[in-house]
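Student: Listed after this line are the structures, all set down as structure tokens.
The numbers here are math on the coordinates, done by the rules we state, and not lab data. Since this is a predicted model, take the numbers as computed values, not measurements.
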Structure 1
Amino acid sequence: MTDLNALLEPGMLVENPDRPDWGVGQVQSNIGGRITVNFREEGKVVIDGNRVTLLPVLDG
């Protein structure tokens, strides 16, 4: 399985499939598998990329 989280860069929009109530979030940083995301409804959250695969939100 490809590690989609490794492709995430600051500024990209993502969703956490385990927490859809958080809404869309913007990646702030992605360092060593720890991904900081600022979600609309939850605020800034640090995600363990080894445990949660974030889904990119594509424009259009």
Structure 2
Amino acid sequence: MTAVTRWWAGLRWYLKEATGEARWERYVARCAAEGREPMSRRAYERHRSDHREHSAAGRCC
């Protein structure tokens, strides 16, 4: 693997982690492994947003 290819792969990994795309892919893979139908991407993001909003760990006070 060349240095440019490794750099590109690292950048791609970083952006996927930062944007949440990797989390979505892990969710879909887990659903496939468990044999269940994943919720839509929109419903998944809404669920994550609601969870963050109501989680006490996400707030300072």
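Student: Given 0 as the derived value for helix-only ellipticity at 222 nm (-39500 (n - 2.57) for each DSSP H run of 4 or more, over all residues; to 500), which of the supplied structures 1, 2 does it correspond to?
Tutor: For helix-only ellipticity at 222 nm (-39500 (n - 2.57) for each DSSP H run of 4 or more, over all residues; to 500), the value 0 is produced by structure 1.
Student: If mean projected area of the Cα convex hull in nm² comes out at 4.0 when worked out from the coordinates, which of 1, 2 was used?
Tutor: On the way: 1: 4.0; 2: 6.3.
Attributed to the structure labelled 1.
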